[in-house]
Structure P
Amino acid sequence: MEFQAPPVPLEYTPEGVIRITGTRVTLDSVLYHFNHGATPETIAQKYPTLSLSDVYAVIAYYLQHRQPLDAYLAESERVQEQIDDRIDADYPQTGIRERLLARRTSST
């Protein structure tokens with residue numbers, strides 16, 4: 001009998017994001033929950049498009065390749081922080097309540 005291990009269900013998007021194959025769920029999302037104590041069963045329940053076997057396969061792959069995947073996660077977090085900073089600069093939240101109240105009174 002010949003045994004062939006199934007491929008790890010991960011794929012790169014053209015934007016460089018790693019997703020679970022056939023879903024829109026990112027590797028970042030699965031590993032965030034795993035690294036914060038969630039079980040594979042809990043993760044599979046949270047993301048109904050993921051099979052439990054895919055969650056286990058992704059976590060096993062992560063545990064075997066922790067250093068490069070932690071670097072990927074750190075880079076993803078850095079990029080997200082840059083995006084958040086740009087949004088905050090373009091759309092400041094300071095004074096938003098006052099602006100909304102002023103808009104409400106001027107339209108009545």
Structure Q
Amino acid sequence: MSRMPKPPKTYLKFVARYPELEKAWRSINDAGEQGPLDERTRRLIKLAVAIGAMREGAVHSSARKGLAMGITAEEMEQVVALAAGTLGMPSTVAVYSWIHDTIDKQDE
């Protein structure tokens with residue numbers, strides 16, 4: 001299993017304040033991990049769901065975690081391209097910028 005990056009400070013503050021919500025969240029995530037899909041495929045699917053739901057924080061999180069496990073910028077960009085027909089051009093460009101927020105930080 002790959003080493004995941006440290007969560008953002010705001011997330012850490014929130015779960016420190018509401019530890020039972022973190023426990024429930026981890027339980028939901030653990031249940032979703034069960035099945036035949038490998039870790040890399042699961043991460044790309046999570047990225048696609050975040051993109052489709054237009055959840056900027058979740059896109060940043062998935063991109064950060066994807067990069068940490070060796071998913072390339074080009075692979076994430078393809079997920080954005082696959083979503084373009086459903087999202088439309090303005091949303092696709094927005095999502096592309098969210099992914100590149102994370103990629104560009106890593107390149108600095």
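Any read-out appearing in this document is the output of simple, stated calculations on the displayed coordinates, not a laboratory observation. Values in this document were obtained by computation on a predicted structure and should not be read as measured data. Cβ atoms are built from the backbone, for glycine too; each structure is taken alone.
One of P, Q was used to compute FRET efficiency 1/(1 + (r/R0)^6) of positions 16 and 32 (r between Cβ atoms, R0 = 25 Å, to 0.05), and the answer was 0.55. Which one was it? Spell out each step's value before the answer.
On the way: P: 0.90; Q: 0.55.
Attributed to the structure labelled Q.
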Report summary line: Computing mean projected area of the Cα convex hull in nm² for each of P, Q, the value 7.4 comes from structure Q
Query - Computed 2.3 for distance in nm of label points 7 Å out along Cα→Cβ at positions 40 and 64 - originating structure among P, Q - result: Q
**Report entry** relative contact order in percent (Cα under 8 Å, 6 or more apart) derived as 17 - corresponding label from P, Q
**Finding:** P
Query raised in the report: Hey, helix-only ellipticity at 222 nm (-39500 (n - 2.57) for each DSSP H run of 4 or more, over all residues; to 500) derived from one of P, Q reads -25500; which structure?
Result: Q
